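What follows draws every value from the coordinates through simple rules; no lab data is involved. Being a predicted model, the structure only gives us computed values, none of them experimental. Cβ atoms are built from the backbone, for glycine too; each structure is taken alone.
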Structure I
């Protein structure tokens, strides 16, 4: 058996664009007709260019080879062009192709992927959701104006949305009211941002009580001292984590925040490969890691990251602000990880995420149910992909390009 064909899609995510503006999918097909799907979580270039990069990587290193040769694929991509270091764009491309290979491997073996990477530890996977607006865009600055009231800046609306999620079955919700983030971060939080963050935590905690954990997100926008000031303000509401309090490029610095606050620090959505996660682990910069399998190195690399973390009592909470193929891959990895904590869910995997699959990811009472079908356990609906091409020019996620003015 060898890999013979590759195809990519850049799929536009219709409003409200929950999970991102677009998704990048890949399909690999073997000479005996077995196909596998993957997804790339990358935002550094135009997605159509990224899709071409995936095709280029496939042609150079994957096509003509046995899909089981995962370590060979990894070393070729990790070292491509005399690099031999973590490269977020290359590893996004590699991750998509690697996930597709595992989908093929599982189908060929007649087994779900979690059975092939250590066996199933968890029958169900606790999940959390972001607080999303009931109507309108998940990009409020674009759709409603910078100062419009929404779940991102109004404590009462956030509390109402959090309670609705709990009533739906979630027992963990995430929000990130900590203010703007820019290409010039880290910065000191403004007093109004600290005040809003504390007010949001207070309102949500009062609404849900002990029925749900609060996950406090930021986007790496603070200095160490600024992150400490913010942590002190939200500590009374006992968040389960303080996410990426400083930029991700210096875990040595993030470790200062982790030592200061009683709130567990979480990080990892912007990191790739065990090399970068090793620095986080070695520096005790976080007690919760958030690899995204569409960027971190795919299924085997992410499983290795989890194994590296386990002896340090560091837990895994796979990140997913993207499409359902990464969601399915995360579920397969998490099912096999003894140190799994919680899984990011795009609501209940309904809406457009559900339409993209012939059978949506199963979700019950706040938990994702990992599929026992061979491979990833999901099949991409290619007709839906073809019917929703992405035609915009924005990247998946973007930061302010001007320094923050207090």
Structure II
């Protein structure tokens, strides 16, 4: 991508009502556009980041047997009434509307009920189990508070998967596999060292759940953590937790602020029973399916990455989710010979499979460097008249500030 062709522009100012650092930086750098509180458009750079996060999640969920699909966002009132979760007293984040043809419709905040109902058409015998399905979808939640940028939106991209098992043993195997897959996802996002599997309340889902909480000052949760033992407990259930069973005492736990980036729930057989999802076992008996539900907030994870790694100059992206690996900054481009040479460097990198954003704009060097820092791509490569004369490129690693001077041969060898 040539930066001169990128329709988005960097900004010095952000909306005055935007409190969250992640949204401030993403807006300023042209990754997102704020539509209203808690609602953001994904612009080309932000879309590339989200797609890379999705691909990491997709690879890990596929590796444990998940089958990708996509469900409708429109929700039937009668179906959710079977489980009492249409009631606003039970689930307080519904967006609902009147149908012109009559009746009410909801907009998907989660998908346990409709996907369990769908599976009635596909599960009839124990031979059909176990199985797992998943999707990436924009979820809609009527949040009372939407002040944490993309970390808590009224619309957000989520990966939600659902497991269906004949026995508790089958379910436990998929539950544990999902837990391990999630751990790998957060490691690949660069959040592994600070993300903990956390005992938590299940909210509108189940009595208890496991959350994946990342230590983050911008987070909205309080978690008590023992780093040595890898134990984490959400504050909301701390008093209900038997710490002796976990082999720790309260004074061995550190109180930290965290952001929830994933969660997993065990529904047992109750959800399927309410919906009407049964199968016949080896003896021909009709039994409700054992269900599990698993979520990762894709856009929320993007916000947490921003909060964790950004510095006073701007965004700092881990290499595997950055929109582009290299920011090629061209200087002295008013000189046609230099411009043609820089263009050749750009083409050579692209031909070698390197993802490159080429700053070919007619602007001052200081503005280009400031924008480069703000955009936060992993490596800045400067192509200038002086560099060409010396046969060198200045290469800056965004995360560490390390500056290297590489020949063209070394540059291509380093990034190819």
Structure III
């Protein structure tokens, strides 16, 4: 069994999106939707470097165009507020790319667009922003604090310079240490540190060192990511798939160490400190919609998912960003996928079990007028010991959690798989 297939945090994947036959008016798409308790997302498609494992919609170290991008971002935010004046956001995220790649003035402009043009109350609602060791500064931290953003995530990946070099991400220990120390000392309530296992040359001993050094900071959350070697990325060109795959054993090592040192497991990747506050939010990703702004942002209603075009290569991404920055009219939608009831059900299962960690049997039956326990795929998962039931809640078992990246793709429909496989990735 190939247990590392795909991180299925959302469904359907953008590879299943296609151009619509005709543009869809934004107002009509959202007309019959519940426009309260939405999720807001803002996408900054820039980083100071392109990591070797990265297939995200981002380009490294652009020399120009950032201010034009932010101007387009304001146009898009204002279009939503003009057409959908009653939208209300319950939760949010600012990602990319690396939002803190922007200089302090640009970051201030971006945050103002998000809060005042789109209408996201960052001081009262729960939200997160992405950062990197090289791009975070005291001035930017102060800006993030002033907007009341609850959580900041920083991609450390490894504290060992030889390992980050193997990732195509040269990163000095001094810079990484200083960045994390500044975040821990800030008044941002929650700090998350991302780590990667399965790096070429990584061992049980070096992985343990990385875990222990991370725990010394006692961050609110720690994400453990298995290394993927995806098409068109730097690592795919250099190394290809791992020859000696020890990712599962390293995952178990990391999981057991964190569980025995004051963390609880939320998902395969996410470990949250046991004394961390419970996140209070009325947003539910299985039932509420999302509005995303930016060239790489995804949005969705109950039956329609849409975004800009998707690519991986620098040339293709640069072209899409340029087109976005020149766009004047954001009142219609051109690219995405419609969901029938089968796809809605599959998305509900994935968002509940993979993204949320648990599925309500009662909620599923109320939404789809059928029992989730009657589904053959769910019974198969129970028979394999991948699911457990506690009252109304169906959850991934210990074995199920470590197989998240296999379970998710098993829930994809044949139609979505066909569309993904036929996508011309550039």
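Given a computed value of 28.4 for mean count of other Cβ atoms within 10 Å over residues 90-97, which structure among I, II, III does it belong to? Of the options listed, only I reproduces it.
Sorting I, II, III by distance in nm of label points 7 Å out along Cα→Cβ at positions 26 and 322 from high to low puts III first, with the largest value.
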